[in-house]
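What follows is a set of structures to go through.
Here, each number is a calculation from the coordinates, and none is a lab measurement. In this text, all values refer to a predicted model and were calculated from it rather than measured experimentally. Cβ atoms are built from the backbone, for glycine too; each structure is taken alone.
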Structure 1
Amino acid sequence: MAQSRITRFYKELKRRKVIRVAVVYTVVSWVIIEISSVVFPGLLLPDWSGRLVIALAIIGFPIALVLAWAVELTPDGARLDTSGRKKKSGKPAIAGPVEKKETFSSIAVLPFLNLSNDPDNEYFSDGMSEELLSLLCKLPQLTVASRTSSFSFKGKNVDMGKVAKQLGVDVILEGSVRRSGDRVRITAQLIDAGSDRHLWSENYDRELKDVFAVQDEIARNIVKALELSLSPAQQRSIEQKASTRDMNAYDFYLRGRYFVERGDIDSGQSMFEKAIELDQDYALAWAGAADCHSWRFMWYATASKDSLAKADEYSLKALQLEPDSAQAHVSRGHALSMNGKHDEAEAQFKSAMALDPQLYEAYYYSGRSYFAQGKFRKAVDAFRQASAIRPDDVTSATLTSTSLRSLGAKEEYEEACRHSIKVAERYLVLNPDDALATSRAANDLIAIGETEKGLAYADRAYAIGPNICRYNVACAYVLAGESDRALDLLEEHARIGAVYSDWIAQDSDWNEVRDHPRFKAILEIARTEKK
């Protein structure tokens with residue numbers, strides 16, 4: 001803690017240019033003293049004149065440092081720097097401009113606290129945090145910590161400096177939400193993690209119907225506090241559009257997202273459909289329901305051809321209602337790719353990227369579509385774009401290495417494996433019980449020769465959540481040369497209808513057993529189960 005305070009104090013000295021002033025003052029004083037020692041005797045000035053110059057230089061030094069600390073030079077002239085002060089009311093004073101916009105280029109949005117009397121309103125406070133995170137992700141000037149990473153601190157009393165260090169960010173947005181009937185009170189504050197300084201803070205006491213305007217205003221204030229220069233298109237991108245005027249429908253939509261984030265696809269879909277019942281024109285609710293059907297077909301035993309048909313129907317409806325929605329285009333592309341219509345899906349993903357170049361899902365799902373077609377170089381490019389948007393995302397990092405393996409790019413593959421392992425290990429410090437991330441790291445560890453450690457990761461992942469990571473654990477065992485165990489797991493996965501056959505047909509992890517009779521039989525099971 002002491003070291004942290006010293007570091008912050010040093011950074012504040014640099015920010016206020018105190019160190020620079022001290023160095024410049026010392027150099028200038030030395031030059032003046034040297035000149036006076038040469039010139040004064042020639043002017044027949046008394047001996048004490050030189051000593052007076054030295055004394056004045058010494059006296060002026062602390063004065064110069066105090067002025068450097070307290071006064072900020074701006075294009076509009078000198079003014080007091082009040083960034084470290086607080087108003088008498090206790091509300092943090094709005095800070096002066098950040099020294100340079102490049103200084104703050106990474107941000108984390110921590111889950112807003114639910115201060116409502118009803119603890120079941122947790123979905124609403126989480127939803128506000130996620131909406132703001134999504135808005136900030138649209139700005140290429142910012143690197144935004146992923147939801148999974150920032151939400152790992154939910155409910156914990158943490159030191160902001162430590163949080164920022166673990167997430168690798170410069171600034172943190174935190175706040176709280178209190179909902180009561182048709183009114184909502186939202187508090188938000190932006191904190192410079194290095195100095196623990198409040199860059200901006202505000203309270204919003206509004207009617208629930210104004211929540212979109214509040215999200216918009218918070219995003220604009222963050223941009224202003226960080227001195228980001230936005231193009232007109234970027235400015236429009238963070239203007240939150242109300243996709244529905246029915247706040248009850250919006251409420252169900254947030255509930256749907258809340259369940260989906262926790263892996264409960266069935267409950268999520270139910271909430272999205274309730275939102276649609278209240279507002280038939282709610283495009284994002286149609287897109288959410290479509291995604292649930294696409295995910296169900298891709299991952300879950302309950303999937304059937306009916307899921308594909310509904311994914312197609314719902315995603316088309318979302319796009320018809322809101323053709324300028326990047327999310328609707330991604331939902332449509334995902335549904336088309338699940339239906340094997342990859343060329344049409346590619347067009348939808350590209351439209352999404354044009355509308356929102358920072359939309360992670362557009363690159364991620366296009367990468368999956370390319371992989372399922374065997375277009376591995378395009379898959380690599382797409383997953384790398386997704387990783388650039390979310391540097392802490394384990395999935396896109398590991399799928400980059402998987403695609404390179406299938407491409408046969410050995411050196412690139414090994415380099416990508418080492419990178420994805422670093423990403424995964426940083427992530428697992430925050431989320432040690434994430435079975436899927438653990439299993440993905442297992443594959444890359446085995447690929448670079450750390451077989452024992454990799455299998456330990458695979459076994460741990462399987463113990464945490466076998467259903468979500470069984471396929472990856474099977475891949476780990478086949479890469480380790482234990483084909484019987486790998487095929488047992490793969491067959492088990494296929495018989496419950498949880499294998500995406502187009503994917504496994506292209507996945508080079510299985511190359512060593514691709515001609516094995518059991519593997520061929522399993523692949524046939526995967527192709528026929530979901531009918």
Structure 2
Amino acid sequence: MKNHNIFAALRAAFPQNLDAVAVETDNGLEYSWRDLERSTAMLANLLKSLKLPVGARVAVQVEKSVEAMMLYLATLRAGYVFLPLNTAYQSAEIEYFIGNAEPSVVVCSSKNFGWVSKIAFKAGTQNVFTLDDDRTGSLLERAAHCSDQHEVAVMREDDMAAILYTSGTTGRSKGAMLSHGNLLSNALVLKDYWGWRTPEEGGDVLIHALPIFHVHGLFVALHGALINGSKMIWLAKFDPKLVVKKLPEATVFMGVPTLYVRLLNEPGLDRQAVHNMRLFVAGSAPLLIETFNAWKQVTGHTILERYGMSETAMLTSNPYKGNERRGGTVGFALPGVSLRVQGEDGQILPAGEIGGIQVKGPNVFKGYWRMPEKTKEEFTADGFFKTGDVGKIDADGYITIVGRSKDLIISGGYNVYPAEIEGYINDMPGVAESALVGVPHPDFGEVGIAVVIAKPGIKLEADQILMTLKSKLANFKIPKHCYVVPELPRNTMGKVQKNLLREQHKTLFAKTAV
């Protein structure tokens with residue numbers, strides 16, 4: 001039987017010289033490929049010694065470190081299911097995730113051991129370990145006594161590799177079940193599509209500056225480097241000064257839009273700093289066209305924007321070569337991915353029309369953990385997953401995401417797409433960014449309100465913003481209110497948390513109710 005364990009494929013891609021540097025950290029440590037091989041074997045043997053049930057979940061909430069990355073790889077290697085948890089989650093959230101996933105193993109930071117272990121033991125978890133970002137903790141102490149030889153567990157394509165909980169902006173978080181086949185197919189497609197270079201072609205070096213509890217850092221960046229046997233420059237936290245300093249040693253960088261904005265504010269960023277760079281990738285949140293253009297002007301590089309989800313890993317990408325990379329779009333469906341846009345009446349829409357995005361492919365998850373009804377609801381009869389995103393495909397095949405279906409505002413029976421209005425506001429002089437959300441209204445059912453941030457040193461007038469919009473858009477699209485604020489609420493990946501804005505302003509028109 002062929003082994004479909006993604007770790008086996010990643011291990012097979014290690015370079016012949018196992019003593020070469022695989023990971024260089026921001027505090028001067030170097031890890032060889034042999035270190036990755038031996039350490040993942042020892043951690044896998046530790047997990048194996050715990051006599052865990054088949055399909056056991058290993059829940060991990062720790063700071064970013066190379067050892068945390070090794071724990072992820074060891075979990076795959078041993079044939080168990082990895083469950084990464086955002087380091088920002090507090091006790092009520094952790095209680096839900098542990099209660100829902102019922103992990104056999106929980107790994108947390110030493111500073112959180114007191115409250116996390118209490119929750120875990122109460123939920124029936126047998127094993128709780130600590131792991132800190134300075135190479136200490138009970139997990140490493142125990143693993144130090146294990147053998148550094150380990151035969152990779154044999155897995156089928158459909159066997160679960162990871163559960164990723166969605167951010168849960170509406171209702172409770174859902175655990176997306178991703179298989180070894182899902183992850184490996186995506187890693188191989190991106191390796192080819194993004195032109196990862198073999199050592200014979202000069203090789204690639206990735207600056208890894210993203211968290212590893214999320215698809216972007218864990219699957220896209222990490223798998224991308226490992227499946228190509230490429231060295232990583234590993235940053236525990238994003239530091240724009242350090243990134244600019246390290247750019248001449250690297251060829252690939254992946255970041256969320258916020259990281260690019262912060263890099264553009266670094267005086268050391270210029271064409272000389274990026275002379276060795278091959279590829280800049282952006283995702284996890286929409287990239288403003290202003291950032292796209294400014295990056296091109298300052299560095300001479302065109303950012304490649306792509307689109308994916310926790311449930312599917314990557315779905316689309318602007319081209320690496322051949323066609324142009326178009327700002328404001330997420331490019332084409334990746335090889336093997338079928339993508340279509342469906343109208344409210346169930347019809348597949350032609351080019352240029354806005355509707356719900358649906359996808360199918362070897363990267364698309366099998367369903368939500370312990371939610372068979374929800375899973376059934378999210379797939380069409382012919383097997384397409386309803387992403388919940390709203391978008392369109394233009395005549396050339398470029399895909400544009402217009403927003404989330406839950407962000408859609410239906411005002412007086414008319415559909416209002418926030419991204420369209422935000423685009424007009426963001427183009428106005430002095431505007432740094434905007435968010436449009438729907439709030440209840442006694443007459444229209446729902447209306448839009450705009451929340452806007454000004455550029456540094458600029459004073460914006462809310463009334464002027466609304467007046468300008470009135471000269472460009474149909475009346476039903478005009479926000480009923482505009483607020484100029486110092487900042488927008490964001491999650492750790494830089495996405496604006498529109499649910500918090502909706503909650504904050506939901507009673508705005510309550511007084512006018514009849």
Structure 3
Amino acid sequence: MRKNFTLLFLLGIFGLFTTNLFAQQDATIDPADIRYWIGEGENQAVLIVNWAEPDTAMAWGYRFDAETVTVQEMMDKITDVDTRISYTLGPWGLGDILYNDGTLEMGITAGGYWMFNVDGEMAQVGFDQQTIGNGNYVKWGDTNCGTMVDPETWAYVWETPVAAVYPLADESTIDPDLIRYWVGEGENEVVFAVNWNEPDTCLAWGYRFSEENVTVKHIMDALKDADPRFDYVDIGWGVGDIYFADGTLDLALYGTYWMYNVNGSMAMLGFDQQTVENGDFIKWGDESCGTEIAPWTYVWESPVAAVYPYAEEAMIDFADIVYWVGEGANEIIFAVNWNEPDRCLAWGYRFVEETVTVKEVMDAIAIADRRFSYVAGDWGVDDIIFNVDSEELHYSLAGQWWLFNVNGSMAMLGYDQQTVENGDFIKWGDESCATEIAQWSYVWTQEVEPVWMNTGVVENQDNTLSVYPNPAVNETFVTIENAGMNTVSVYDMQGRLVNTMSVDAMAGEQVRLSTEMLNSGVYFVAVSNESAVRTAKLVVK
């Protein structure tokens with residue numbers, strides 16, 4: 001009985017001893033749980049620091065290539081990268097370890113001093129001499145946040161649970177003055193940006209509004225309506241995906257979920273409830289392209305690029321061209337955009353050769369149509385002019401320079417070198433009347449109108465229509481010269497198409513043309529078919 005009691009007593013003492021040892025084990029962290037790795041290399045070590053007020057322990061990861069590094073080398077690298085942590089030197093070693101993230105502000109507690117261990121063993125040399133290798137743990141603490149386990153060696157353990165430090169990251173932003181694509185109208189402005197991964201891309205739009213505030217969903221719906229490249233999926237309790245596709249980029253969800261912040265702070269309300277006001281910045285991202293700086297709080301560091309406006313090049317069908325220059329089986333369209341007034345006029349050019357240069361086309365049109373001319377400069381075209389003196393129409397350069405595209409793609413060669421072939425579409429414009437859709441890439445969205453026939457051609461009786469009565473009051477009759485399908489068009493003196501109709505008529509047939517809806521003035525009537533274009537002046541009273 002005594003032996004049993006003695007055994008139980010010894011076991012109890014051993015149990016208390018082992019319990020005490022367990023309680024005094026240094027708290028640690030698995031390297032797989034480290035969130036912030038600094039440095040590069042195949043070897044890795046962990047730095048842990050304990051503070052007492054508040055009771056806090058934080059861990060960083062450090063990667064390196066050398067076989068060993070000193071503790072000071074590791075700390076210098078970490079404090080260089082993470083501006084929240086720093087240390088000071090004292091007369092005999094480390095004076096203090098400081099941490100400040102705007103919320104926590106920690107340093108040595110009153111009456112304490114700093115010491116460190118490596119893999120749980122108290123270091124016996126200074127941190128500038130102590131070396132560590134792959135897999136080692138370095139743990140600092142001051143005496144007020146630890147438990148002394150050996151008075152003879154001044155050995156302490158720090159039992160506070162270790163938390164992984166979240167990376168330091170700054171949200172990238174963009175100045176509203178750099179936004180290229182504004183949607184909506186009003187005095188208030190917000191910037192809306194989205195981050196994607198694969199490729200690493202962040203695009204920004206601007207939104208204007210008159211109300212005091214609008215919801216994030218309201219902005220996204222307005223962008224979706226205005227920009228066909230942008231779309232998103234509303235899954236009822238949030239956003240399932242955000243898309244952008246422009247023919248080059250095809251962006252969508254690559255992580256697991258979407259989230260957003262307003263002015264750099266993670267939004268706490270759903271996008272259909274969160275309101276924003278003048279000057280705010282909304283930014284979406286999925287977690288795959290973000291840096292988690294706190295639980296469920298991400299920042300996106302990719303540089304923010306302003307989205308270029310969406311625009312489609314205005315075109316015209318070959319069948320709608322009225323004024324053709326040249327002869328041959330090959331055809332191209334030549335168009336010019338002007339600003340002040342906002343007009344785009346188009347000619348047709350026919351040729352026999354396999355290709356011709358843009359300059360050859362322009363020279364031929366300038367010879368045939370006395371209203372058209374251009375000014376050649378040292379590096380290209382300085383100005384393109386369309387002038388009808390009798391009607392006081394004069395179109396010329398309103399912006400700073402001229403540029404041109406072929407079939408909607410910006411030309412890379414000079415107009416005297418760029419060749420075109422059958423079916424091509426040449427279009428000039430100055431940048432003041434264009435939409436920049438990429439750097440040095442413009443489109444012109446003005447409706448393309450066919451140039452009306454030159455008044456010099458009207459005076460040629462071989463091409464003159466018979467229109468009677470002229471002047472007209474409510475109606476007039478146009479005599480069709482060529483049997484078959486003909487297009488009858490009426491233009492005002494500014495060249496704007498005001499009426500058109502197609503008729504299948506016999507040669508010599510008179511076609512009624514109503515003038516009831518036309519204002520009093522002078523017009524041009526043109527009848528075109530496969531073989532000819534004939535015109536006449538028409539006076540409406």
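With respect to Kirkwood radius over Cα pairs in Å, the largest value across structures 1, 2, 3 is given by 3.
Between structures 1, 2, 3, where is FRET efficiency 1/(1 + (r/R0)^6) of positions 117 and 469 (r between Cβ atoms, R0 = 41 Å, to 0.05) highest?
That would be structure 1.
Among candidates 1, 2, 3, the computation of helix-only ellipticity at 222 nm (-39500 (n - 2.57) for each DSSP H run of 4 or more, over all residues; to 500) that gave -3500 used structure 3.
Can you say which of 1, 2, 3 returns 4.7 when distance in nm of label points 7 Å out along Cα→Cβ at positions 157 and 349 is computed? Derived from 1, not from the others.
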